[in-house]
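The following blocks contain the structures, represented as structure tokens.
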Structure P
Amino acid sequence: MNIAYFLLPKARVAHVYDDNTFRQGLEKMRHHGYTAIPVISRTGQYVGTVSEGDFLWRLLSEEEGRRCTMKELEKLRVRDILQDGAYPPVRITVTMDELLDSAMNQNFIPVVDDVGSFIGIVTRKDIIRHFAEQDSLPRNLRQIV
């Protein structure tokens, strides 16, 4: 099955730009109530995913023996707090089994095209629902979905 069927397109996905300030990124996440949000460049390339934890750890990190002030945080960009390798993207041509494997570690899976441009996400909920409808899940998991 083609995963495009499950794709929530970029236009409907809340995202932040990698050059947004720390504050802008945090405010956008708070506004939408998400715990993680995709980060893209101004050219549309997928850069990574930023989470509440990334913001929290940056706030609590001590550089030079002191914490950052809010004024100093205004100079920080979202790209400065991204964790390498978190929420790796998949290509639109990925199989459902590979998508399920990614969903075991992520709430959503970012989807990119052949040149790395962000085109949307697939949610874990939609993946589980697909397998439940196919009777591929154990009975007790199907009842949850």
Structure Q
Amino acid sequence: MQSVNHIGIAVKSLEATLPFYTNVLGLKCIAIEVVQAEQVKIAFLDAGNVKIELLEPTNSRSAISKFIAKRGEGIHHVAFNVQSIDSRINEMKEQGIHMLNDFPKKGAGGAMVAFMHPKSSHGVLYEFCEKKPLGEMDSD
């Protein structure tokens, strides 16, 4: 791993939660986007050397909605920057780690992402996050 990219926090409502992070903690909201494939609305906050990613479910069938129903609002995952996500997935599988994603998928902010199953990582959901340099980004 290179470094922590972000910490994902499941919230019921960005509208209700965001003021705590911006007004009370003084963090700057740098982007808000919807990831339709994951059924979430995301707010990215700049926390210095790491980002905070607030995840609001867009419907009751989303993984974040189910997480909140089971565990309540709170830390959902920790994401690590990686240089070659495909290699990292293969390394994990070679070590007997169960991946939720055998292949990277498009995530927020143009990143390619893959998640490690929490049963393989002592109850913590870890995400691998590969962001291409700006010149190599897809033009969607």
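Throughout, read-outs are computed from the coordinates displayed, never taken from laboratory work. Everything quoted here is computed from the prediction, not taken from an experiment. Cβ atoms are built from the backbone, for glycine too; each structure is taken alone.
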>> If relative contact order in percent (Cα under 8 Å, 6 or more apart) is calculated from each of P, Q, which structure is the one that comes out at 27?
In response: P
> Computing Rg and Dmax of the Cα atoms in Å, for residues 36-99 alone gives 14.5, 36 for which of P, Q?
Replying inline: Q
> To which of P, Q does the computed value -5000 (helix-only ellipticity at 222 nm (-39500 (n - 2.57) for each DSSP H run of 4 or more, over all residues; to 500)) belong?
Replying inline: Q
> Which of P, Q yields 0.95 for FRET efficiency 1/(1 + (r/R0)^6) of positions 116 and 132 (r between Cβ atoms, R0 = 35 Å, to 0.05), as computed?
Replying inline: Q
